[in-house]
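FYI, it's all coordinate maths here, none of it is from the lab. Here the structure is a predicted model, which is why all the values come from computation and not from measurement. Cβ atoms are built from the backbone, for glycine too; each structure is taken alone.
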Structure 1
Amino acid sequence: MNRTTMTKALVAACALALSGSVFAQDVLIRHAKVHTATSRGTLDNADVLVRNGRISAVGTGLAAGNAAVVEANGRELTPALFGGITDIGLEEVSGEKTTVDSSQSLGAETHEMAVHPEFDVTLAFNPASVLIPVARVEGLGWTMLSAGPTEGGSIIGGQGGVVRLDGSMDPVGPRALFVSIGSGAASMTGNSRAAQWMVLDQLVDEARGRISPDSKFALLTPAGRKSFAQFLDRRGLMVFNVNRASDIVQLLRWSKRQNVRVAVAGGAEAWEVADQLAAAKVPVFVDTLADLPQDFDQIGATLENAARLRTAGVPVGILGAGSHHARKVRQMAGIAVANGLPWEDGLASLTRVPAEAFGVANDFGTIAPGQRADLVLWDGDPLDVTSLAQQVWLGGQAVPMRSRQTELRDRYMHAPNGLPRAYPAGSE
């Protein structure tokens, strides 16, 4: 069997094994340090019983029955982690346009604003992406797909959704609408961030029928009106990529005036208006690596951003490190903890907080009876970059701890055998 055939067989086998809980094995994970990410907190020397792909019980001295037993020996068990807001499954090679589906550029040739809130990136999600097992073996079980704006488009990127990293094709839970404001998006609104609120107000008026669809000034298609309307009156979530404190204040005022539920992604200066964010119950997905200002919207960037927000009562999640480096979310949470964020809140930023913010708390984020059995057993502190995931279960199914990177490692890091480095022993 040649290498290409072997790779296809491996992908097909993993996809089949992970395609549903029908293949899930009942298992008892015994004597673990269980980080529930719930009000129960961390349970020492506890057991977690999994039946039919879901958590059946969490406690001590649980009977295994016919379930397979995994002895944790005090190692740490967490929910499968959130991979951040990413393009995993939408972007394979960032420099090759044919493999990137996270944005659209309708109107770019005519330089006219093309607003398409009906654009849904989840329709292009590829569950066979090689990036998925790379993220999965690092303890990540799910991610939020984002839709980004493109020059010639509009500040409305489009819709994204939560996807599992288990080979499933369909998204989970409600969609979120992604919007970009601030200096980085000003070129799409006449080179003025002030015009962004003018555009957003017009979109609301169109969706609510205050502007005729036949008006020559209309920005939305009939499908766009219907899609945008689904996010009004707090029925959906709009995720705003924004950093400057004054822009965040304007966002809070706009969301209150238009009765829109919002979340902040980025929020480099969010700590400066933490009390207002807490009062509005707006979650913030922070880049915990932002310390020095990369532009004039991030003058107030600080490594203590997450800690200061949480102290004020703001739900804090981790923005993510991109599709190809999604595994760094653990490091990002650890950096926030090193700079004042309580450890339990660091774990929550990768589990419960994003699950609640994106409306998928019944599927992800905690270890509790009735929850899907998406679990990770670690060899150390899961927020320590030196720790490794020893086993991942998604829907109760033990995931093969293999990826393209581990295959390359094993191919080239073998003991000297007299053959070229590309050939393992026994291949003569």
Structure 2
Amino acid sequence: MTKSIYVLLFALLFASGCQTAQTAEEAVGVSPVVNESVKARIDSTLKRFVDSGKIAGVSALIFEKSKEVYYDAFGYADLEAKVPMDRNTIVRIYSMTKPITGVALMTLYEEGAFQLDDPLSKYAPEFADMKVYTGVDASGKMKLEPVSRPITIRDITRHTAGFVNRGDLPGLSQLAQEIDPMNRGNTLTQMAEKMGKLPLMFHPGEQWAYGPCVDVQAFLVERLSGKPFDQYLKENIFDPLGMTSTRYVVPESDMKQFAALYRRDDDGVLNRAPDEIANSYHTREWPLKTGGSGLTSTLDDYMRFAQMLVNEGTLENATVLKEETVKLMATNHLADSVTERMWLPSKGSVGFGIDFAVRLIPPVSKEENHGIVGEFFWDGAASTLFWVDPVNELTAVLFVQIMPFSRELHKEFRDAVYGPYDPDATAGL
């Protein structure tokens, strides 16, 4: 509901004898999602995960209608050193880097630098004349055929390009390992050159397969803008939004705020990942600035990014994207003909837009993640999560550093926010 419509309704209600804004809200069906009982439910849920030993620490921040309505943190950012988790804790956001990369790419779209259905090779000849892997012959040699159509930029924004992301394809997986496009020592241009030499797993547009598509987006941002990718992020997203703690490399002065990374073994025991491994990408400048992962951030920093999205491209005095561009990103771009979707269905009743999953229908069972139709969201390998709920003007950010990925934590956090599953509910329709 726009502000002008709300003001008009309030005026009509007031003229009819309604004396308070609360009465007006009730009359037009507006009520907050996060009230005192919801706050208590979120606290109980997050505290239970820490107390049970499933995670070392967790923090969550929720804004509703541009106001902070929930913040709390439980447990430790560093369990061994007893450093508490708090809103200044720096975490590895892994794939929550992807929506940031998508926003960077779409700033160039707004400038007319490309169209979504342009062939990628129009701007990146590294991806011309691609071949598709169809298996191996009796001698073990790869069988290849020409692509049915070129990879488009839309393909790399929705994971339908066909880039190799598996280690069990005879011949192809071994070749990908040898060429090693994602080696940290590569520049983005070298990554693209090497990736363009690899056959695709499938014809563009045929499947949804999570992989290096967003790293190719980062390369394209660099190619089209003429600026290093990390510099482009800083100048066009981080600085305008005041995201001062979002970066690839954590300076030594901030290492005390950098959370440890934990892994839960098959017996449920938490084991700290060695710092030299967990922090190896974040303590020195590598040539490869990946678009699909690699950024670190704080709770408040990432909330500023989410708030820009729920405000349709603007935060305070900064406009990063136009309203119509945010809506385009938050629209499902997967046709029904794309039936093979890797593990995307595990996210719920969703399609996929430009670097976000997009909820299409209400949850169909109590086992499914809760959410509102029209929300868009993504998460990270260490179980971080954010979502944008335009219906309720709500944004949520959940920070934790636990592997393997905890679908259980995400589901229970969402249930705590929106309440128990109700098969008769029509919220968001």
Structure 3
Amino acid sequence: MTTPIRTFLILSFYALFSCEPGTDQHPPETTSAEPSSLHPVIASGVRARIDSTLRSLTGPGGAAGASALIYEQGEEVYFGAFGHADREADRPMDRNTIVQIYSMTKPLTGTALMQLWEQGKFQLDDPVSQYFPEFANLSVYAGVDANGKVKTEALHRPMTVRDLTRHTSGFYNGGDTPGLQEMWEKADVRATDHTLAELAKKIATYPLLFHPGEQWLYGPSVDMQALLVERLSGQPFDEYLRTNVLDPLGMTETRYFVPEADRSRLSAVYRRSDDGTLTQMPAAESQAFNTNEQVLTPGGWGLTATLDDYLSFAQMLVNEGSHNGVQILKPETVQLMATSHLSEDVTERSWLPSKGQMGFGINFAVRVRPPADKEENNGVVGEFYWDGAASTLFWVDPTNELTAVLFTQLFPYDPIRLHKKFRDAVYGPLE
């Protein structure tokens, strides 16, 4: 791997109520939102408010460009694009602009996995080692001894598939942890010149950071979901995803590799400094993964998409698994995915609390309570959503049958509170 690609991946990789134990067929109860009102969310005047918000957020000190698409009760109710996809080339943000969606890849991977769950290929509380012999002898980090050697202890319980889907697996993902950090760096898991199976072998060379089920922490869990799709289906992950999810939904522009003919629509990526200055990141670094053929097909990141492509996915979810006459998932599977599986006993949740009153389902954050105050992200109880490292966002609001997709390409993650301001523009600011 060249140094520029490695540098960019290090900057952006992965950046971005318990039913355990129990049967997979019955999702845990969660707080229900109020029934949809007779009044639409995107009523008269709201479109102008969203326009004004996005225009201001792409002004001085903001993002280079932003675009949004919203459907409500099956109809398009808003589209807007502001600023530039490439400011230096004077190329405007547009409806067909292609962006890197980073962790918004994860819900697509979860969808592929849960299709196989519907077929009875696995159960959520199955031990991961049942499918991954690489993980048969996992241990948990227990500090270092007087000589700096890593100490380990046995798992309190096996890691399950459910742990992979709710980020409670225990996988270490970098950070200042004596001994463990060095083992992780030696494994070089953030390279892209290995397959998913080879990635699993690398991960198995160092211990877990914590016992499965005891904390919430982002990491390679969803990449291991992609490997599970491969092993259960007998197909490479990208082929299974294309055949069973993307093509049936008409998502022809959701891809890992963007061909030369379409790169003129690929958005540039920008980094914002603390003083508001925007700097375009060199394409050789920021677009490297998607403009060079790669061995790795991650489940947790790596896809590109257009607004309309990703909105089709969101519409499938709000329509309980179907879109344009094609059934991707069963309604009860969507419900299971959109229900929090994260026990309140799990108090160590990394940065998840910064998202607001959220639990976590199967590759989605799930809103379990209204916003605690006007500073939190706006939204309706029962919504489920996720976002991406370059500040992209989507959500599904079943109460109002509303889906929204917001695209930009801005690092670090949402430095201008774009998500909060966009949500306030959609629903009206919290008082």
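Out of 1, 2, 3, which structure matches 10.0 when mean count of other Cβ atoms within 10 Å over residues 209-216 is calculated?
Working: 1: 10.0; 2: 23.9; 3: 19.9.
Here the read-out was taken from 1.
Out of 1, 2, 3, which has the highest value for distance in nm of label points 7 Å out along Cα→Cβ at positions 145 and 329?
Structure 3 comes out on top.
If mean count of other Cβ atoms within 10 Å over residues 265-272 comes out at 20.9 when worked out from the coordinates, which of 1, 2, 3 was used?
3
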